[in-house]
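Just so you know, all these numbers are worked out from the coordinates, no wet-lab data involved. Quantities reported herein were computed from a predicted structural model and do not represent experimental measurements. Cβ atoms are built from the backbone, for glycine too; each structure is taken alone.
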Structure P
Amino acid sequence: MLGELQDRLGYRFRDSSLLQRAMTHSSARGDDQPANERLEFLGDALVGLVISEHLFRSFPALPEGRMTRIKSSVVSRRTLARVGRSLRLPEWLRVDAGLEQRESYPTSMVAGVYEAVVGAIFLDGGMEATRDFILRTLAAEVERVLLGRHHEDYKSLLQRRTLAEAKGIPDYRVVRQEGPDHHRQFLTVVYIDGERCGSGWGATKKSAEQNAAAQALRERYPESNHAPGEGSGREGSS
C-alpha cells in the first residue's frame, strides 16, 4: 500500500512508520498510531524555509516585499492542497468512518497532509531530501506566481514553453480510468514532440491534463527561475 504512495512521492522511506503517521488524520488516531498534527507543524515550517531560501538564492534582484508575496501564494493552503491532490494524497489518508464517506476532503486537511509528508521526509532523510521534494512539487507554483499569470493554467504555461522550443503543442492522452461513474478518476499522459514528459490523475479529463502539465513543467524545466520583467540579471537563462 505505502509502496505505491512512495513511488508517487518520488521518495523511499527507511522508516515507513513515519509515512504511515503522516497519512493518519486526528480522527483516526489510536493508542498505537499517533496522528499527523506534529508532523504537519514541522512540515509547515520547512516548506516556508525552503521556498524562502529558494527565492533568496535564485532571484537576487527581488525585493523583500515581492518575495513575501510570492512565498505567501506558494505556501498557501489552497496551493498546497492542489499539489497534494495532484499527488493523490487523499487516497492514502486514514480517517474515521464519518469522514471516509465524504466525496472529498477540505482544502485545509489536504494541505495539512502535504505538510505532514514534508515533516516525515525531513525526519527520515534530512534536509537535502526535504528540499528536493519541496522544490520538485512546488517549483511550478513559484514560476506561476513569478510570471504573474495567476489566471493562467499549467497547460498554457507548458504550451508556451514547448512552442518557444519549436517542440509543437503538447499531446494529452487518457491512458487509464478507475472508479465508479460517480467518482471516476482519469490518468492522463502528456507527450512533447513524441516524448512522454508527465502524467496526472484527476476527477475530470481536464483536471487530469492540468496535473499532467504541472508534472511536465516540474520535470522538464526544474532549473527554470527567470521571469521577464523581474530584472534578475539572468537574461540568458530559461
Structure Q
Amino acid sequence: MICYPMGPMKNIILIGSSGHANVILEALISNTSYRVLGFTDSTKGRGVTRFGLNILGKIEELPDLIKHNEIHGGIVAIGDNWTRGTIVRQVNELAPDFEWINAIHPSAHLARNVSLGRGIVIMAGASIGPTSEIRDHCSIATNASLDHDSIMDTFSSLHPGVITGGNVRIGAFSAICLGANLIHGITIGRETVIGAGSTVLGDVPDNSIAYGTPARVIRRRASADAYL
C-alpha cells in the first residue's frame, strides 16, 4: 500500500501498468500535489493489484472513472513512443478536459530556463541543461542527460544513461536507446531509433535505424515498428 501525506491533493491516474508505470509511480510518490489512485489497463482485469495500487478499469471506461473518482488528470505510463502517442489521442477523444501532468523525480536536475510541455516523464538522476525544451509526452529515463539549448520534440525519448551534447535536436517519436552518446549540434530526424551504446557523430534522417560507433544508418523503419 502506498501512503500519502494528509492535505489537499489532486487525484490522478496512470494509463498503463507495466514496469514503466512502476518507475513513473516512483517519481510521483513524493509529490505532494498528486495522489495516484490507480491504473487503467485494457489488457488486465479490474481490481488486479499492480505495485500496491489497483487497476480501476479499461481506458474506454475513463470518462466514468473520472466522474466517480474526481480524477483531475494523469499521465500515459507506456514506454513505446508510438503507442504512447496512440493512447494520448484516444484519451483526448474520450475525455477532452483530461489534464496531462508531468512526473519529475525529485533527484532529477533541471537547470534554469528549461521549457516543459505536458505529460512528460523525467526519471531519477536525469539532468536537463539550461534553455532546453522538452515538448509534450516525452520521456527521459534514469541518469540520462540532455545538454544545454537542446530540443526534444513530442513523444521522443532518452533511455537510461543517454548523454547528449548541447544544441541537439531530437525529432518527434524518436528513441535514443540505452547508453547512446550524441555529440554537440546534431539533429536526429523524426521516428528514428538510435541503437544502444551508439556514438552519433552526425545528423540522422527521419524514419531510420542507426547504431554503432560511429553510428551508421542500417535501414529504414515504418512509424509503428517495434523497437523496445
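Upon calculation of distance in nm of label points 7 Å out along Cα→Cβ at positions 20 and 52 from the atomic coordinates, which of the structures P, Q produces 3.5?
Details: P: 3.5; Q: 2.3.
It was calculated from structure P.
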Could you figure out which one of P, Q the value 11.8 for mean projected area of the Cα convex hull in nm² was computed from? Q
One of P, Q was used to calculate relative contact order in percent (Cα under 8 Å, 6 or more apart), giving 11; which? Q
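To test your reading of the models, identify which of P, Q gives 13.8 for mean count of other Cβ atoms within 10 Å over residues 108-115 when calculated.
Values: P: 24.1; Q: 13.8.
Computed on structure Q.
Taking -4000 as the value of helix-only ellipticity at 222 nm (-39500 (n - 2.57) for each DSSP H run of 4 or more, over all residues; to 500) derived from one of the structures shown (P, Q), identify that structure. Mind showing how you got there, number by number?
Values: P: -17500; Q: -4000.
Going label by label, the one that fits is Q.
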Tell me which of P, Q gives 6, 24, 33, 32, 5 when you compute P(r) over Cα pairs in 5 Å bins from 0, in percent, for residues 116-171 alone. Q
